[in-house]
1. When relative contact order in percent (Cα under 8 Å, 6 or more apart) is compared over structures I, II, which one is greatest?
2. When mean count of other Cβ atoms within 10 Å over residues 65-72 is calculated, the result is 29.9; to which of the structures I, II does this value belong?
3. Can you spot which of I, II the value -6500 was calculated from, given it is helix-only ellipticity at 222 nm (-39500 (n - 2.57) for each DSSP H run of 4 or more, over all residues; to 500)?
4. When FRET efficiency 1/(1 + (r/R0)^6) of positions 169 and 305 (r between Cβ atoms, R0 = 35 Å, to 0.05) is compared over structures I, II, which one is greatest?
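Just so it is clear, none of the values below were taken in a lab; they were calculated from the coordinates. Keep in mind that this is a model prediction, so the values were computed, not measured. Cβ atoms are built from the backbone, for glycine too; each structure is taken alone.
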Structure I
Amino acid sequence: MHGAPDAPGAGRRYPSGLPAASPAVVAHAAGDLRIESIPLPAPLPHQAVVEIAYGGICGSDLHYWLHGAAGESVLKAPMVLGHEIVGTVIRAAADGSGPAEGAQVAVHPATPGPGEGPDYARYPEDRPNLSPGCTYLGSAARFPHTDGAFSRYVNLPSRMLRVLPPGLDLGTAALIEPASVAWHAVARAGDIRGKTALVVGCGPIGALAVAVLRRAGAARLVATDLHRKPLETAQALGADDVLEATDSQALAEVHADVVIESSGSHHGLATAIKGTVRGGKVVMVGLLPSGPQPVLISLAITRELELLGSFRFNDEIDDVISALDDGSLFVDPVITHVFPLERGLEAFETARNSAESGKVLLDFAPVRHS
């Protein structure tokens with residue numbers, strides 16, 4: 001529980017000058033989330049020590065807290081949550097790889113791998129996000145679990161770190177990981193320029209998809225959600241029109257060339273299929289529950305729709321960082337709340353209320369009392 005990936009040796013302590021323990025957000029079981037101190041192992045040669053500045057609460061973090069599982073990834077032991085993080089390198093990797101001490105960094109939380117056995121090794125080499133042996137920070141997909149980085153200090157492999165441009169606000173930079181998910185989803189649809197796009201579900205990923213679609217040159221951009229607050233966020237990010245999810249007739253008349261389905265519900269997928277023009281594309285980035293789901297498949301067939309899955313991301317993180325740096329990607333309205341780590345449980349309660357919150361950030365800076 002107490003190390004980042006590739007971090008055996010939990011009994012060792014940091015060398016002098018580095019912390020021996022850190023406050024962290026740990027999921028113990030369904031409904032059992034704790035802010036507690038964890039011991040920190042000495043970093044391995046290929047690991048940098050990062051002081052986390054901000055962490056964004058993801059839907060998977062909420063699922064581990066509320067249900068003790070995210071899909072089929074079930075908690076079997078306490079696990080540090082968190083994979084949307086940014087911070088500062090306070091000790092560079094001893095092997096000389098990665099950023100120097102003092103660098104501000106974002107984190108690519110994936111560790112691709114082929115898995116075990118001949119069948120598991122089959123995936124496109126240029127799409128490592130699909131590698132069956134891939135692990136992710138803060139994931140219970142494997143056991144022992146892969147601890148996340150909702151900790152004030154954490155050891156991370158230097159290959160995960162991306163140096164941030166000077167002047168990029170760290171709070172904004174906390175959106176880099178989810179924005180990369182949205183960027184990957186939009187890229188799955190191909191060239192967006194001059195097309196009509198519909199985003200179904202305007203939680204953080206859907207809202208970020210609106211921002212990415214606007215940057216990609218969509219001629220008309222429509223967004224829909226069940227709640228007013230997410231629709232206001234979508235408008236602030238560049239949506240031309242917003243529609244309540246209950247307005248089925250208006251949604252069916254959108255006739256979108258491309259739909260980003262980010263609600264993660266079969267109702268949202270039905271809206272996406274109905275709202276897509278004949279020959280159009282539906283990119284499914286919202287993760288539906290495991291098991292059979294009702295789908296309007298006959299309509300998808302007769303309209304010759306392309307239904308495309310979208311899962312995590314690859315090197316899009318570098319494009320997102322560049323777009324944030326040059327100002328072509330505007331994402332600030334996605335952040336609705338920031339809580340200090342000490343109020344982490346309140347932050348999670350706020351994040352679960354999708355009607356009133358967007359992206360909720362944890363601020364890991366120590367509270368300094370005067």
Structure II
Amino acid sequence: MKKPGIYRAQNFIIPPLSPTLAATLQTKIDQKTKPLGALGQLESLALQIGLIQDSLTPSLNNPCIIIFAGDHGIVDSGVSAYPQIVTAQMVANFLAGGAAISIFAKQHKLGLLIVDAGVNADLTRHPGLINAKIGKGTNNFLVDPAMTEDECNKALQKGANLVLQQYNHGCNCIGFGEMGIGNTSSASLLMHCLMDIPLARCAGRGAGLNDDQLQNKLVTLQQALNRHKVSKEPLEILATFGGFEIAMMVGAYLKAAELGLLILVDGFIAGAALLVAVKLYPHVLDYCVFSHVSNEQGHQALLTHLNARALLNLELRLGEGSGIALAYPLLESAVLFLNEMATFDEAGVDHQTSGKL
């Protein structure tokens with residue numbers, strides 16, 4: 001592997017949010033018919049959305065979720081409770097409308113795109129399937145780096161291009177999900193390497209490992225760490241231990257932030273991909289809303305590292321972007337109260353406190 005710095009994620013321009021409207025937005029929020037701060041997290045959410053869109057009257061237009069699917073060679077080393085073929089089978093389930101995310105996206109009128117980032121199968125053509133396959137799964141990183149530099153770069157660019165397409169279709173609110181048997185192993189190593197915390201705090205039971213299987217997973221991941229002496233360069237770590245679907249998510253996060261989109265972040269895998277993006281461009285975080293706290297080991301530590309406060313805690317550990325779909329109505333409520341809730345003056349409500357008990 002070449003020296004760090006040759007990866008092509010240096011082409012994005014991601015500025016911090018402008019504070020210009022912050023005071024005016026806060027005044028607008030405070031003038032609504034409620035005690036100060038009474039809508040809690042919805043108020044900070046409304047403020048953030050207004051700042052992202054640089055508007056006193058923000059809107060949510062053509063919101064969508066992109067699910068990236070890919071397989072992982074490390075599954076050959078027994079780190080997952082499920083066989084690799086389940087990735088392809090779940091993609092088919094997404095396309096047939098039978099998965100949890102399919103139901104939730106339909107419920108909340110969210111666009112849903114399914115992307116073959118690197119499934120280890122020849123998937124049947126389908127109008128709802130986007131073929132962006134980098135390869136039929138990554139290498140087993142217990143032996144070789146998961147992907148080459150070129151493959152990593154291609155995945156980043158394809159993820160960015162898919163976001164640009166949605167932006168050109170009028171989308172200003174986007175979230176990313178994933179499907180990939182074995183991808184909690186990749187996410188755990190990304191988290192360990194980029195956050196420098198013990199591997200045992202990062203790696204959990206994934207899709208349902210028992211105690212013996214979890215121990216094997218930890219031993220296998222430690223062996224992989226011992227084999228590859230990677231630098232602290234985020235994209236070298238991604239290429240060594242990541243997945244094609246995770247790399248595409250990294251590119252998608254970067255492009256979404258560059259375009260000024262409101263980004264909804266799902267759970268553990270999506271959080272690990274975001275971690276890579278943030279290490280490259282810290283201001284990506286300004287554009288992110290964290291949908292939920294996953295029940296997967298390590299996710300709370302990841303959120304703490306990012307200084308992130310999630311909207312929901314439903315003990316989810318499904319992935320697929322499911323937390324995004326469930327949290328989306330809260331974004332709608334934040335925008336609606338900001339735009340439509342009456343002010344004290346409009347409603348003729350006295351908001352001057354008497355100072356008496």
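1. Numbers: I: 16; II: 25.
Top value of relative contact order in percent (Cα under 8 Å, 6 or more apart), among I, II, belongs to structure II.
2. Working: I: 16.6; II: 29.9.
Working through the options, I get structure II.
3. On the way: I: -6500; II: -14000.
For helix-only ellipticity at 222 nm (-39500 (n - 2.57) for each DSSP H run of 4 or more, over all residues; to 500), the value -6500 is produced by structure I.
4. Details: I: 0.35; II: 0.55.
Largest calculated value belongs to II.
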